[in-house]
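**Q** What follows is a group of structures, each given as structure tokens.
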Structure I
Amino acid sequence: MEGDSVTLQTGVTETQGDDQILWKFGGRGTLIAHLNGTIDARWKNMIKLNDHTGDLTIRNIQTEHAGDYDLEINNSSMILHRKFHIAVS
């Protein structure tokens, strides 16, 4: 529902030093957040990235935030991909 907060969980209990966590949005896979990196300026006031787990929280969600979110976790032993779909009414 518009105005709510939504948290997309990585499933990671705690990130390790070599973990690279990337969050992308939409069909073009626009990078919106990178753990230990940057948050896209257009999303800066709307999202929060948990430093310990990489979970992505979208605050005050609006209809333009509806769509597909892609998570990519890279480290020395694996690459994990997860897809999330958010519908906003």
Structure II
Amino acid sequence: MGDTNGQVIAGGNGQGNRLDQLYCPTDMLIDKETNSLIICDQTNRRVVRWPHRSGTTQGEILIDNIACTRVVMGDQRYLYISDYKEHE
């Protein structure tokens, strides 16, 4: 707390569909157990995990082909993702 400078830890390479880019991220959560961000990348139709460690240059696709809008992690560490095209 109190930091005056931020740090880009996901994306930062303009919008696009490469693994080092995001395009219309709509939600994210911090997974403290794996020290990573889990991001709904809506326009790319994917959910990605982006580790927060030195040298990380790209995310990892967890779920592909999903029109995600929200992501939540339950107590048992299951991910719950809303898919607006499937109304789920």
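**Q** Comparing relative contact order in percent (Cα under 8 Å, 6 or more apart) across structures I, II, which is largest?
**A** Ranking I, II on relative contact order in percent (Cα under 8 Å, 6 or more apart), first place is I.
**Q** So if we calculate Cα Rg over 2.2 N^0.38 Å for every structure here (I, II), which label has the highest result?
**A** The maximum falls on structure II.
**Q** Now for a different question. Quick check for you: by distance in nm of label points 7 Å out along Cα→Cβ at positions 16 and 64, which of I, II is greatest?
**A** I
No lab work stands behind these numbers, since they all come straight from the coordinates. Bear in mind that the values here come from a model prediction, so they are computed numbers and not experimental data. Cβ atoms are built from the backbone, for glycine too; each structure is taken alone.
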